[in-house]
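Dropping the structures in below, format is structure tokens.
Bear in mind that the values in this text are calculations on the coordinates, not laboratory data. Being a predicted model, the structure only gives us computed values, none of them experimental. Cβ atoms are built from the backbone, for glycine too; each structure is taken alone.
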Structure I
Amino acid sequence: MRGEGGGAESDFGALLLGHRRAAGMSQKRLARASGMSVRALRELEHGRARAAQRRSAEVLAEALGLQGGERERFLIVAELGRRRGGARDAEPLETCGLPPRVPRLVGRHRELDRLRAEAASGGAVVVSGPPGVGKTALAVAAAHALAGEFPDGAFAVDLRGMDERPVAARAALERLLRALGVPGVRVPGSEAERSSLLRALLRERRVLLLLDNAAQEAQVRPLLGAGPGCLTLVTCRGALAGLEQVRWMRLDPLEGGSAVGLLAAIAGADRVAAEPGRAEELAALCEGLPLAVRIAGNRLATRPDWSLGHLVDLLRDERTRLRSLSAGDLQVRPAFEMSYRRLDPAARRVFRRLAAVPGADFGAELAAVATGAPPERVRGHLDALADAGLLQPAAPPGRFQFHDLIRIFAADRLEAEEPGPERERLRDGLVAHTLAAATAAARLFFPDVHHSGPFASRTEAADWLDREAANWLAAHRTAARLGRHREVLDLARAMHWYSDGRLHERPWDEVFRAGAEAARALGDRKEEAALLNFLGWAQYRCLDENEAGLATHTAALEIAREVGDRREQAWALAYMGMELQRLGRITEALRTARRACALAAEFGFLDVGMPAQHALGRVLAGLGRYREALRVHGELLEQVRRNRPNEEALRLMRGVTLEHVGDCLAGLKDWRAAGEAYREAGALQVAGGLRHTGPRLAVLEAAARRRAGEHARARSLLEAAVAASEGPLDRDRRREALAELARLSREG
């Protein structure tokens, strides 16, 4: 649609006009519903104003009854109009997330020009080719060169297609959505919902996406479908021929002259000019693969006394070549072998043993476990391996990762040079260390634990768990595959309370399912019931799969009854009460929650009494029985005080409970007291680490303050909540805050 002003700048006006007519509303009626003037609406619809301000656009969306994708598109078009008009309240997203530019991209000017041309058409381009051909280097260079043409951002995700477990599409979608401004708590649970939201967000934006190192079509397909103004670059070894509506670019090895030019850029033009024939032969031995040429060039650059002929002679010698990994990889092995053989024996040992590290990246701690050397000595080896091009620095500083091919090479060296029993001992030691540390760290999150093993504080434990997440998750999978059921079960058990603060950041359904399977394999029915309770929580709380969660907790309840475990019966019933409420089965929810509390009374408050009472209070409030619910939550607060959990748990327990107290007081229309409860709840929850809850509780407090007649305080809270919203997609909070501001304005 086009407005009278014509051109892209009138898109919002045309969209507004279309929605108003579809709703059967006159300008006068829409003005009354939104609080805007008829003149302002007329200016927008005729294209004389490029777009509404952010608050106005959201009030209009609410007045028009827009929901879902239509609402997102309406707000995004408004934002784009403000950007084109230079509005100050809609700053463009920063270009971020791209890997550093690869230095000395030689011989790829033709391919770069083609990708520049593809940018004008938008859509998706798949860059494929053999390993080591420079797909990532080309795509990263193109992304940097084109980033200025995509004002809404340039983002990159490494899909880790060569890993045993490549990044799932669901996880990649979460990273992209959060990079685009979606708060973690607003990211949908299912892959389909995340994919749909990504498409909605990009429909009217100009964004560049780099999806590096893809494994297969199913991994990439949910990430495609960006708007016509977007460009998606995908790199992979295979062609991903099953994808639709994409364009392909096959990247071939460098031609002889370009490969020699790359070698000269790294090793020195004078040395190459002194031995032109040997330089050509060296490039040929590297088969023109940029990765191999770079490694060979690095060896020459760090060995100024070597001639090119000496290196060529070494590469010719088949005794220095590794057996083939695959037919397409033969051309890179001589360079890998040379880099490895130039290391001292201690560094070689570190290098090959790092292949046993379970996750994608690592620091000195795991490197020390792998090698048996002190961490301070290992750090020197890691730096030397990075200097030799055999490791890549990773974030944060002090961590490293392998290039995919070099990890395979390291694993091959480990198999060739270490006896089987030693390799198994190394693997088992790394898995045992990682799982033991993760288990100890996670136990610090139990409310009745004040110290756990090597970690001095909960903050230190959280930092370790976040930093080493890829490693302890991979170790958990390895242990499950090897049948190390006790370690699998212990880690899953320990993650119970830590998982509360990382709802969408880890695959908790996988962790707890593995724990339940381990308990089953051990024949421990009591532990199986406990882990099924954890799994059910992950299903309904993290994935929004309420029916699945209810079924899992029902199974846990049946097992707990079979073995006479009344504690796990109480846990199952408490969870089921919450799920039944979410499913609208309120009467069943109340009956179930009361049964949970009756059973929980037999056990400690910090064990199961707290969640059982919490569920009962929520269900009572859902039935409108606010005074009863208030008594339950008041008793909760007193129990928290008497049972003295650790400080972090104390803040969170009080903060969550006070929020529900505020809900009950609001239900009773005791607005001043409700506002105070929400204020204290917000402060405690933020102090306890739940920073995303601040704006939501500020809106609740503001609504109570307005009803109590404290308009100035309410306005201040709402303006701060709007400013704190994480981008245009914090839809619920922003809509509620803007609606409250509109009510304040009407009340004077």
Structure II
Amino acid sequence: MAKKKASHIKHVFTQLITDVFEKSGNKPLNYKQVAAKLNLKDAESRESILDVLKVETNKGLFQQVDAGKYQLKELKTFLTGRVAMTSDGSAFIIPDDEFENDIYVAPRKLRTALNGDKVKIYVFAKSKGKRKEGEVIEILERAKMEFTGIVKISERFAFFIPDDKKMLRDIFIPLDDLNGAQHGEKAIAKITDWPEDAKNPIGQITRVLGKQGENNTEMNAILAEYGFPLQFPDDVEEEANAIPEEISAEEISKRRDFREVLTFTIDPVDAKDFDDAISFKYLDNGNYEVGIHIADVSHYVKPDSALDKEAYARGTSVYLVDRVIPMLPERLSNGVCSLRPKEDKLCFAAVFELDNEANVVEQWFGKTIIHSDRRFSYEEAQEVIEGTSQEYYNEIHKLNALAYKLRDRKFKHGAISFESTEVKFKLDDAGKPIGVYVKERKDAHKLIEDFMLLANRKVAEFIAKKGKGKNKYTFVYRAHDAPNEQTLNSFALFAARFGYKINTKSDKEIARSLNHLMEDVEGKKEQNVLTQLAIRSMAKAIYTTKKSSHYGLAFDFYTHFTSPIRRYPDVMVHRLLELYLADGKSANEEHYEALSLYSSQMEKKAADAERASIKYKQAEFLEDNIGREYNGIISGVTEWGMYVEIIENKCEGMIRLKDISDDFYVLDEKNYCIIGQRKKKKYQLGDEVRILVKKVDLSKRQIDFTLVQNGTVKDEWDF
């Protein structure tokens, strides 16, 4: 411990001395001049300064330019930023200043910085023609201290091998800190110390997840890897359990009563958290009253309560292949808040009077009480639409007709329709995948979606137009920027290979041609590749308090109001809408912008966790098919290989360039292909190839393919 403390003091002292040279413009100074600038007058401090200057000169930090005079070998400047690790142990620092370029840091100059950490770095003076390089001098904030991985135990010590591909250091675990973990088990380890002179951090096992390869173990490992807790804290559960299900007469008296109006929910067959319901009524003037009733989560989850803090920390529910990890405890998500049939439920609603063309004649926002008459699955509602069931036939058919008109108007205004195929796994009782099927989106899905979009759009529009300029009201919007022109042009060139034309002259033309593409490509082999690439060419949607449009939906204003059981931004929207309906003052914008930024980050983590669970199930499914051949589509190209998606089951794996033996292949990034250097043979994104499943690594969620006959399947394409 004393050695570690001395090392830290020396490091800080070196920094102070370096700062002196930085601030003096790197003028040559002797140790006495440095001491004077640091206001150190005693002989011992002066001697220490001289020792540092001599030692660090030998290390290359300083150079002696005259008798007793030193200066920094290279003038440095300071920056702060986030670490983005590479596979070779080096990193790029992404500066907080968006106008600065990324700074390269060699492995030996990273100190103990890990991927995602916020750090302070020295930036060396740039040599002509070379990129900027730097050195980490301080870790300001750790991105994560806990990791999932495998425990390896020997007689005298144990190591923990993290799953995270960007965590390149194993964690040393003292035998006393194993906390019951056995050799080969999957667990969660927390870094507790990292001595400056140690190559590996020291940690302890905080939770044993179970036997490697078991479904429950692996799903929990994915959740932990992305920072989602595996259970609710006791105080959160206690707070949820204390909420009464009974609704008082006083509360009912404050609300608009829809219990006598036809109301129903339409959700997936296995859903338990019903957070939206639709009411429908014919009006005497020939119009229709359609209510979009949303679970009134904010009535039960109060700001700064234990429930609220936990919901904010999670940010969203997480949907893995075999389970849902709810944002709220089950007592609320599946019980008190869930709009279950034949029960009185509290809601926050957007109620519209629509004419026969689905124009909004009148609108009302406020608190309601409902009593759902029927819980439809999507399949049951689809049977009504297709005429094989007569239950609420007239009402559902009229809602479907109105939804069609809302949809057509949306596309005429420039919305983009991305209909990518959604793959689902058939799982046995142990969670092992035994089959794959493609989930279809039919009119019942789209009906619900169109009315949810209407509610979200109109709520956002209502607040956005309530005040302007300095009088604007702080609100949480769902924003989506126009695509980057260069990225879109690259996609247009690629789509042209398949005979699809993308007109990039204006936003409306882009949307129109993309929609034509989505229609034409539906059901074809290239659908997923082109759809995913088109989506990648778009900007990412985010939460923000800045008034901005939603490019993909072609809405001037948009928010998320309809899913507060599973999304925290919807809870914020409910609170703000309630405040402004009661003529409250505008909320603090800075506070809500910070909440919005965090919500966007948690949304991305949840999506990454979902993808990881899909990758695991794909690997598990193909583990029983090693050696089998399939036809696939090249879905991605990188400098180390090409990704191929199997047409039959949509599982994706990689063909490594080193495994293609007929030539030396390199990436041609501009043309989305890899090309042989001698024979000039190309493998391009979208090409169909015959592959063999070579290897599956479940722990890494990796699938390796090899090419069969090193050839592209050409006879099925018509260019």
Structure III
Amino acid sequence: MKRTLALTLAGALCLAGCAGWEASSAPAAQAASTVNIDLLSINDFHGRLAKDGIIAGAAVLAGAVNSFTASNPNTRLISAGDNIGASTFTSFIQQDKPTIDALNSMKLTASALGNHEFDHGRADVDGRVRAAAAFPYLASNLYDSATGRPAYDQYSVSVVDGVRIGFIGAVTETLPSLVAVDALPGLEVRSIVPEVNAVADRLSDGDTTNGEADVIVLLVHEGAATANIASSTDSSTFGRIVSEADGNIDAIVSGHTHQSYAHSVPVAGWPAGLQRPIVQAGEYGETIGHLSLAVDSVTHQPHSLSAELVPLTNPDTSPRYAPDAAVAGIVAAAEAVAAVRGAVSVGSISADLNKARQNDGSDNRGGESTLGNLVADAQLDSTRGVGAQIAFMNPGGLRVNLGYASSGPGDPDGNVTYREANNVQPFASTLIALDLTGAQVARVLEQQWQPTGTGRPFLKLGVSRGFEYSYDPSAPAGSRISRMTLDGLPLNSAATYRVVANKYLADGGDNFSTFAAGTNRADTGRIDLDSMVEYLKHNPAAGPDLAQRAVGAHFSPGVAGGLTPGDSFTVALSSLLFSGGEKAATTVELSYRGAVIGHASIDPTIVDTTDEVGRATITATLPGDGDAGPGALTVTVPGTGTAIDLPITVKPTAVLPVGGLTDGNRSAFADVSVTPSPAPAGSLVQVNVPGHDGRPVTVVGYAPQLTLTTAAAVAGGRVTVRIPAGYAPGAHPLAVYAGDGSLLGWTTVTVTPRARI
């Protein structure tokens, strides 16, 4: 292998010329025979020009390069792709030209192409992007399908203090699924490993006509799923890249998955003690990767390789490096342009779109909001073309309200500017599509109740129009979600649904780990700001949807076992109102099979930290004309559009046993009787069920058949029932059933004519 031969040669040279070294002189001699090279790497920068918390900004990134270069002139900056695309407003509004200018200024040596470089299609990369970049964009596995030749430079070689460093680029094999369907005309995406290895072998074959390199670094826009080294060495796509890359590839700089890791991995055929570094530096320029190479000055082969991650900000988010003045100027100019272009109108709204509030006016991330739901609507609309069915939005991704009132002269009421849309969700987050089963969707909703000890007990997800659910806020964890519907149809727990969310949420952020378990993940190529802007363009005067997409409901005891027509019950409702200042409805109705069976006033008191604002309690009786089996009660808030079903089970009305009520089917342990008898129609009587004190019973009258009550027998086994006013004079059987539906016994009440007044 190349590495073994190189080290053997180095050892032979040392034996020939170093035999007389004193121990004390060895370090100096070694230093004289070594070229130390520092390769600083970024990935997934995504146009983060300005400082924002732990995002250091382009000027500080350039300052870090300056600092390393001052200590070691043999310093170079490299990238694993996605320098541009999914960018913040300051870069986005100029099609990322300021970001490319900043990277040019800090002398980026080489970069792999990432999928986001193709956000505006192949023609944009081939023309505008490559023309603006002073550095080579590399992709060894992209071919022109018409010519069969590489579509882009596969590698570049930089000479550093006499050492030739070859940088090979590659882009994720899933590129076609990450961009618009027409974004890659005439472009063929080939497997990474064979293409990279072929280039590495050419750079190591001794033929100086095809670009020999002493050290080879792979810049690949593909990465491990987690920071754990197991994800870099398993059977995943990236694991295979690591394990199957030829031994003449000295280091791998990765990207795409926004992970932070610096690993060293053994390579077959390499000497013991020498391992290949694998590095990915997170995202957005928060950190940089640092590859340290010690290269023999005679053989030009590395005898030491190591990797680390270097944060660009201190724990208090202050910069660790002095900003570079030239890049700071580029950023300032971009911000000035963004200020002007940010004033451009992108649409209009008809009323305020607000976040949820607490009593003191501060944000309540636990409350459903008109803004969160509209953002989810926008994200679903922008990704329907890739099969999305449901969109979710995390409340922490909403930074400000979208107000209706004018912001000043020249800005009419309802106008929404680019800057205002950006301020709502300034993260320029990629939208990720993934598959979840109905059961997993329920688990996502359960995870709104946050783990004990977290800063907020509940985080309410915005959901897209067409998706609704009911829940019991007092139910045990794991059983709170009672019903979910999509376009009016219940979700099937075993069926698969295409879900979209911003990358933070899709990666399991805010403890929504079920998203991270989704399958068939794909970067949609859209970002949140783009989806909002497009939605406003296509929906003039968009306004807040006052319909709640989730309602809380807690039933009185016993309802879970089912309701028999004629049964009375109570349901405590919540989450009937928004808390962001929207006009509050005053009443709520409960319906069954289209008929209102109860209503109540709504308490508009704001409930902090949770989604329970808008509370009401309704007591109702289930009508006697329902079919047995699964059913639903409908919660309606007049004037808002809220109409959400609550699932119930309707039990069949008790029927006469086969053969009628006879001594043969009387219960052996209950001697049922009624007092007084005879009694007039409409009067109260006591049904006696000896030995059944405190247990639920159902009393059914016959001729005609009608459930008279379902209640727990009091001391002495007595249950009070009213003889229906419509019962004709004569004998009427009464049957008594236990809670499990079994017959306890029967008796007969003699009905006398109703007393006249």
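Looking at mean count of other Cβ atoms within 10 Å over residues 217-224 for structures I, II, III, the greatest value goes to III. Looking across I, II, III, the calculation of helix-only ellipticity at 222 nm (-39500 (n - 2.57) for each DSSP H run of 4 or more, over all residues; to 500) that yields -10000 traces back to II. Given -0.27, -0.41 as the derived value for log10 I(q)/I(0) by the Debye sum over Cα atoms at q = 0.09, 0.11 Å⁻¹, for residues 417-536 alone, which of the supplied structures I, II, III does it correspond to? Corresponding structure: III.
Each of the structures I, II, III was assessed by distance in nm of label points 7 Å out along Cα→Cβ at positions 185 and 553; the largest value belongs to III. Looking across I, II, III, the calculation of distance in nm of label points 7 Å out along Cα→Cβ at positions 289 and 521 that yields 1.8 traces back to III.
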